[in-house]
1. Which structure, out of P, Q, R, was distance in nm of label points 7 Å out along Cα→Cβ at positions 33 and 65 derived from, given a value of 2.1?
2. Computing P(r) over Cα pairs in 5 Å bins from 0, in percent gives 1, 5, 12, 15, 16, 15, 13, 10, 7, 4, 2, 0, 0 for which of P, Q, R?
3. Quick check on the output: 14.4 is Kirkwood radius over Cα pairs in Å, for residues 41-152 alone, derived from one of P, Q, R. Which one produced it?
4. To which of P, Q, R does the computed value -5000 (helix-only ellipticity at 222 nm (-39500 (n - 2.57) for each DSSP H run of 4 or more, over all residues; to 500)) belong?
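What follows is calculated from the coordinates using simple rules that are stated; it is not laboratory data. Treat the numbers as computed from the prediction; the structure is a model and nothing was measured. Cβ atoms are built from the backbone, for glycine too; each structure is taken alone.
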Structure P
Amino acid sequence: MSLFDMLQFYGDFFAEKMLQLSGAEARLISEKRDNAVQPTAVVGLYAQIGVFEGLCGMHGLNSAASQCRRIMLNLESKHMVVSCGDMRDDLRELRRRCEDEFKTAFFLHLTPKQAQLFQNPERDWEKIIGRFYKVKYNVEESAKCFALERYGASVFHVLQVAEYGVIKVGELLGVCGDKPGWSSLKRLQELISVPHPKRTPLAQQHSKLLENVVPLAIVVKDSWRHKLDHVDNQIVWIDTDFSPNVAEEIISATRALMRKLANELPQVT
């Protein structure tokens with residue numbers, strides 16, 4: 001399963017349902033085996049088992065889910081009339097299957113801070129995504145990777161966002177060339193390296209934008225220059241071992257750059 005397709009495991013809900021079903025099993029032990037389970041109790045168990053089946057199926061606990069279906073079909077075929085002994089045996093089997101499957105399942109735990117980032121990956125990026133919807137995927141993947149402590153992957157995705165920003169500025173100033181991307185940044189620097197009167201008419205028109213965003217783009221590029229290289233307009237990884245602090249700095253610098261562009265880059269009509 002991809003890290004980005006991970007299902008959230010609601011441990012408290014799972015534990016609550018297991019406790020309810022185990023409690024019902026325990027109560028049935030004190031009843032005579034041939035006594036019929038009270039109709040209201042049967043209906044309540046049927047509903048709980050139905051919810052539990054969906055929960056088990058969602059997390060790939062297939063044996064437990066199959067047992068849930070078997071119990072429900074059995075109750076339906078008997079018109080909700082079942083003995084205490086049979087109901088107790090079915091619930092015991094369900095509990096044992098869950099115990100066995102939990103021994104083979106692997107669950108990841110996130111801290112509250114990590115969980116918040118994983119569940120709300122667009123936080124603080126809303127205005128940027130609203131203006132540049134194409135960066136949405138990489139923004140989300142960067143946040144999720146960071147939450148899962150995959151810092152190199154987080155940086156990879158956020159740099160796609162930053163490069164998109166550089167490309168948009170390059171397009172506005174007509175300096176993208178045949179290979180748009182980070183190589184455009186050098187040409188953007190050249191536009192503002194000359195005095196204002198000597199700049200091209202287009203560069204003069206957008207001088208304020210250039211002077212605001214080019215330094216930010218340089219900060220982003222400088223932040224990864226010791227880990228990555230840029231060869232033939234492709235990012236080449238020198239070292240994928242990013243610390244959380246370095247990754248966070250790159251993400252913050254990229255967000256500042258993109259926020260500036262969201263506010264100041266002229267809309268193309």
Structure Q
Amino acid sequence: MELPLYQVDAFASRLFAGNPAAVCPLSQWLPDATMQAIGAENNLSETAFFVPRNGDYDLRWFTPTIETDICGHATLASGFVVMTRLAPQRKEVRFHTKSGLLVVTRRGDDFALELPAQPPVPVTMPARILDALGRKPAQVLAAKKYLVVYESEAEVAALQPDLAVVKDADRDGVIATAPGRDCDFVSRYFAPHAGIPEDPVTGSAHCTLVPYWSKRLGKKALQARQISQRGGELACEDRGDRVSVAGKAVLYLEGRIHV
């Protein structure tokens with residue numbers, strides 16, 4: 001069987017930046033084991049699969065090791081593929097997912113995605129996980145993911161966590177964040193439990209980051225930067241029970257796989 005495959009750098013204005021996602025449009029679902037094997041073979045943070053649904057699409061995401069219930073950058077990449085390759089006349093794409101309806105909208109050269117807000121609350125992180133970060137944060141909160149807050153961008157950039165220990169965290173990985181030098185906030189995201197030591201740019205992390213920074217800074221529109229090695233930029237907006245994250249995307253690869 002031959003299947004189309006696209007690889008897209010999401011939340012990036014140039015190649016070799018942002019977060020690469022594989023996108024595999026399907027006419028019908030493959031067996032779960034096959035989709036997981038393709039995700040492992042691609043060895044990217046996420047591989048997205050979608051099938052048509054009455055003008056919309058059903059969408060699922062696989063890391064190299066697990067199926068996830070939400071992914072921002074691969075959803076943005078999927079919308080990019082639909083609106084630039086499959087149906088370039090479209091300005092909006094609706095995806096039905098395990099996290100509900102996710103809509104990607106084209107805004108000129110940018111693509112905007114709405115995600116459910118996941119505001120964090122103060123929590124106590126297990127001491128072993130906290131020590132594994134290598135640097136004590138000023139504040140520890142969590143929603144689905146841990147959120148550790150530092151005083152400066154330099155502290156977040158300098159983190160070298162012990163990922164073998166972080167892998168055992170009792171939540172969906174760890175987000176580290178701080179005020180940005182030339183943006184509202186910066187972040188990094190570690191998810192070794194999902195086969196992703198450090199994710200380059202993470203839409204889903206901003207489900208928690210945006211409500212936190214919106215409340216702290218007293219503003220709804222925010223400029224964010226994820227300071228991984230590849231790096232990425234996101235224009236964010238706090239919309240109450242939803243957050244909007246927007247950015248550019250670049251096509252790196254278009255081909256066919258044989259399964």
Structure R
Amino acid sequence: MIQRDELTARFGGLFEHSPWVVQRAGAYAPFTDAEGLHAVLMEVVARASEDEQLALLRAHPELATNTEPLTAESDSEQKGAGLKALNAEEIERFRALNTAYREKFGFPFIICVRMHSKAEILSNFERRLGNTPEAERGKAINEIGHITRLRLRDIMENPKSQGLTTHVLDTVRGTGAAGLRVELRQPMKRLVAVTLDAQGRGTLLSELEPGPAELLFHAGAYFGGAKSFYDVIPVRFNIEPEAGHVHVPLILSAFGYSTYRGG
């Protein structure tokens with residue numbers, strides 16, 4: 001069973017820089033399985049305004065470029081399709097196609113690269129340039145459905161097997177709390193600090209050590225001092241022997257927060 005209070009922290013990264021899709025799906029929680037959740041998520045997208053759909057499409061990165069930072073999911077997917085190891089001729093071909101596509105449609109080319117070879121991606125790229133803007137927008141949203149279904153399957157079937165991770169959602173901005181500093185303290189053992197990535201995610205430990213631990217979320221510095229009621233938010237917990245993976249999400253605003261043991 002997938003509960004409403006875990007949706008954003010656990011699945012907020014399914015749609016590129018667009019946690020609002022998952023947030024709206026919360027109105028229909030709980031969900032008995034991943035397929036039911038995914039169906040509702042895509043219904044949220046279908047019912048979104050034209051401007052919201054366009055913003056969702058524009059949140060995706062271009063393929064095979066090294067000029068913009070990628071989410072961890074997009075980076076892994078493009079690497080797996082061989083798009084991060086192209087020769088000079090292939091790079092130039094993708095660059096030309098990216099430019100032509102964006103000039104015609106106003107958003108980047110979107111395809112589920114995990115379902116296609118490099119040659120098939122290029123073939124689809126060239127063929128879809130002939131579509132009408134209306135048809136291409138529908139095709140791009142359909143591809144987002146394939147992308148997010150596979151990402152959702154990964155989360156449900158292949159959870160991280162070890163380590164201590166966190167994910168902070170900024171409910172004021174509706175995004176991951178990129179740039180927030182988080183420290184881990186384990187008495188007499190270690191002090192570790194990380195700065196959260198563009199999705200508000202970070203890994204504090206790759207291998208766990210049992211015992212008491214404390215995460216310090218530097219909310220004051222993140223929100224800008226007086227804008228936040230909190231300076232540092234401490235979350236104390238115990239790492240049990242054989243825990244494998246511990247995930248500690250935080251749902252954060254300038255005046256409140258909540259946390260729980262994540263999956």
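1. Computing distance in nm of label points 7 Å out along Cα→Cβ at positions 33 and 65 on every structure in P, Q, R gives 2.1 only for Q.
2. For P(r) over Cα pairs in 5 Å bins from 0, in percent, the value 1, 5, 12, 15, 16, 15, 13, 10, 7, 4, 2, 0, 0 is produced by structure R.
3. The value was obtained from structure R.
4. Q
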